[in-house]
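Colleague: Following are the structures in question.
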Structure P
Amino acid sequence: MRDSWTARYESMADLAARLLSLMAEALHLPSDHFEPMIDRHTSAMRALNYPGLDDVTAAVHEGQLGASAHTDYGTLTILETDPDQPGLQVESATGWIDVHPRPGDLVVNLGDAMERWTNDRWKSTLHRVTIPRGRRQSIAFFHNANWDAVIECLPTCRDEDRPPRHAPIAAGPHLMQKFRSTVNVY
């Protein structure tokens with residue numbers, strides 16, 4: 001599986017770079033603005049498996065979550081999921097909304113790094129996973145910037161009325177801060 005997994009990882013990294021190029025243009029920056037910050041990215045890809053309520057080998061219960069509400073830490077997440085098994089939800093102003101991808105669709109969530117870069121103009125996607133009747137599987141590509149890339153307010157996302165809301169931080173330490181904040185201490 002190494003060859004197919006590596007090919008998928010590389011194609012997702014290429015897609016993330018193209019999406020970041022479009023995002024740069026949407027932010028009135030040169031399309032290549034993020035390139036020097038992602039040419040040695042520290043991304044990760046995971047196969048996710050959520051047992052369903054009908055899975056007799058799993059100890060899951062009605063109302064239990066497969067993943068509690070959270071945001072992702074990096075620039076963006078690209079998710080390929082089984083459209084026949086619901087479960088992914090995003091929070092809106094009116095509550096939780098089910099995501100219904102069609103076959104072949106990819107779901108893209110903005111991460112915390114993008115929220116910091118845009119001075120909170122673009123929000124990180126708060127999402128969770130409910131447990132469906134049947135087993136739910138997906139592949140998530142978590143795109144992260146280079147370890148030493150500085151995440152600081154972009155010039156087009158600040159002015160005298162909207163100063164930077166976050167101190168600059170390198171992407172690697174930002175990621176480690178986020179990981180450490182999720183560790184439970186007993």
Structure Q
Amino acid sequence: MKKAMLYGFYVLLGLFLAFVAIGYALPDKAHVERQAVINAPAEKIYAIISDLQRNQEWSPWLAVDPAIKVTFEGAGPGVGQKLIWESTNPQVGSGSQTTAELIANEKVVSALDFEGSKAVATLQLAPEGTATKVTWAFDAALGGLLERWFGLLFDGWIGPDYEKGLAALKALAEKA
């Protein structure tokens with residue numbers, strides 16, 4: 001009995017050490033990226049994505065909770081414009097998105113804050129024949145051991161929502 005307990009202890013210790021060692025070998029950054037080709041000029045798409053007040057027209061998250069409370073800070077589109085949301089729905093939560101960088105008709109960078117967890121979202125526009133390729137990326141630093149393990153799940157969590165958002169943006173931008 002004593003031998004079996006000692007064996008069990010060593011197995012558990014080995015599993016724990018493997019969990020820790022593998023965890024620290026995992027990337028310390030998460031990156032999720034999706035793309036869509038939209039049959040609209042970059043100027044039209046940029047006008048939509050550079051104004052946080054238009055997020056409600058295509059954002060996959062703001063549509064999840066009909067009772068979401070959304071407020072804005074800053075006058076119109078521009079660096080510093082901020083969208084703040086509050087929701088009791090655990091799929092949405094509360095947080096903010098602040099425009100951090102704008103390059104006309106090329107790129108919009110936003111700083112995200114999800115209840116203290118920080119990340120960066122980038123929407124990049126590039127010519128694709130007569131259309132525009134939109135690349136939506138999410139980047140977050142992963143500091144601790146558990147964050148690195150959770151980082152493995154980000155693509156599955158965020159990727160499908162980015163696909164929905166890009167489809168909604170495509171439909172919106174391709175309207176006559």
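Colleague: Looking just at FRET efficiency 1/(1 + (r/R0)^6) of positions 34 and 66 (r between Cβ atoms, R0 = 35 Å, to 0.05), which of the labels P, Q belongs to the structure with the highest value?
Modeller: Between P, Q, the highest calculated value is found for Q.
Colleague: Oh, and also: One of P, Q was used to calculate distance in nm of label points 7 Å out along Cα→Cβ at positions 2 and 130, giving 8.5; which?
Modeller: Q
Colleague: Suppose helix-only ellipticity at 222 nm (-39500 (n - 2.57) for each DSSP H run of 4 or more, over all residues; to 500) works out to -7500; of P, Q, which structure was it derived from?
Modeller: P
Just so you know, all these numbers are worked out from the coordinates, no wet-lab data involved. A quick note: this is a predicted structure, and the numbers were derived from the prediction, not measured. Cβ atoms are built from the backbone, for glycine too; each structure is taken alone.
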